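Several structures are given next for inspection.
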Structure I
Amino acid sequence: MGLRAMFKGNKAYRAHGNGNYEEAMRLYEEAMAEGLDQPRYMLSYAVLLLRDGQYAKARDLLVKIQKSPGLTPDMKAELFVDYAAAVFRLGELDKGINLLRRQHQHAPSGLVYQTLGYLLVEKYLPERRPDFDALEAEEAATREAALDAAAEAEAPEGEAEAAAPVPAEAKPSARELWAQGLAEAEAFEREAVEYDDEDAVVLDNMGQFIYRVKGDPAAAREWFDRAIALKPGQIDTLWFLSRYDLEAGETAKAVERLEKAAEGRFSPLNFADKAMIEAELQRLKG
């Protein structure tokens, strides 16, 4: 890497830190074209790409960074989290979850608790639940066909029937696997709170799990209240608290929360994106 690329990378990093995101993006792109290979700067660039919705480009860059010399354990943890966010937005939710589960087993951290906690909320949403009846019917038909084929193969020549084959050990059904995964996800959310009960993201994840996955807004409220007390500008927490305001007929209060949320810095791991919040503000303001 040349000095020019290093200089531009450093300049971009400073612009990023100062909130000059467009300038930082331009400089990072120039630095990369000139051979930038410093993982600290490249990770910062990947974050900008994620926030800009360039998920495939961010994913490919993160794969490249993984091979960079000088990647510290903290940088590697950040890389895995960012990669999980990218593949989640590209439709590979399970891939992101599996990666972070391995990272969690290797080195638990607040960042992994935050990100994996949110992805598990997304994984177990009611609308993602499989059609168990259809799956079970398909599994039953497959088992019956396999037994018929085995019986036919084992029948002695000239005999019409053969002894029924011994059935293989039953595997858990899709319904059982979903229930097991759901229970494990909830246990992880509670483990995350035990790890750090003053992490506003972790508290919000718990609120979202109870609200969106378990369908119990009343029980979720306390978690959002705890989260907003620690981080008053947290976007998703403001969104969900605005739902309670509207239910109570306090539209002005809901609008105030949403206007504050709209000023936040959005990420791929936000439930409520900027367009969603702006559309809701427009609706409420008439």
Structure II
Amino acid sequence: MVNPVTSNTDQAEAALLELRNQIDSIDQQIQQLINQRATCAQQVAEVKQQFSNQHPAVFYRPEREAQVLRRVMERNQGPLPDQDMARLFREIMSVCLALEQPMMVAYPGPEGGYTEQAVRKHFGFSVKGIAMSDPEQSFKAVEEGRCHYAVTPIESTQEGLVSHTLDLFRRYDLRICGEVELELDPSDDKTLVADTRYLVLGRQYVGPSGQDKTSILLTLPDQPGVLHDVLGIFRNRGISLTRLESRTWQQYSLFYIDFQGHQEDELIKEALAELPHENNSLKVLGSYPRAVL
């Protein structure tokens, strides 16, 4: 007489063995496809170097990466959640980019802190993160060419805008290339800060990705009605502001403004042209993809 317990166990083992064999076969296919993608990435690097016309080739394209990750999420059919699938692709893109060019990203320390987490979330784990003593050292590292990019905090829901970063934007000639939104654990004893936004800084112009933000810095005389006039320029064109901060600097008002759209969009071009330009009062900090992850 067949023992029913033994029979069920054998059937379960047979079913599991078949599924494990399927997983092994799928893993092999995934591995082959990832290596095919990596080979394409190497070929992309060769083409960029060949046609760079004596200018340094640009390997990291924030707008391209944002478009790829959005498509990953749009076509995802589960059972993995969209965000988890996009994070997997982020790491694949990170290792492939490292084959094109090893990336060095500066950030204000300490190592293992939240800003390094923002670096890893945006660039993946295949970049070399370099901790700096303060945000200004991160700005300097990029401006002097010692690092390709920097990641620095710009605002938190509890503390608002990081005003020191505004001063650095005024003094250094860097562009915003991207943003990172980091959800922090409010129960963490190491900090009382809630969600935090970080900016990715570089020296390159970033083209439109289809879902973009633009950030500007306005330095205007501290006079009544100045902000009202500025806001009217955006309101008249239906441009949505996502962030507005101001502070007084000497006899001037310093305005940091984020708004939806790219500086190549016609309405954005019109608005930027109408804003005050006297005495270098307007500084376009950059247009960049809205955070995907």
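What follows draws every value from the coordinates through simple rules; no lab data is involved. Owing to the predicted nature of the structure, the values given are computational and were not obtained by experimental measurement. Cβ atoms are built from the backbone, for glycine too; each structure is taken alone.
For the reader, a short list of remarks on this structure follows.
- Parent structure of the calculated result 2.2, given that distance in nm of label points 7 Å out along Cα→Cβ at positions 46 and 270 is the read-out and I, II the choices: I
- Which of I, II yields 16 [relative contact order in percent (Cα under 8 Å, 6 or more apart), calculated]: II
- Source structure (of I, II) for helix-only ellipticity at 222 nm (-39500 (n - 2.57) for each DSSP H run of 4 or more, over all residues; to 500), computed value -23000: I
- If Cα extents along the principal axes in Å is computed and equals 97, 51, 41, the structure in I, II: II
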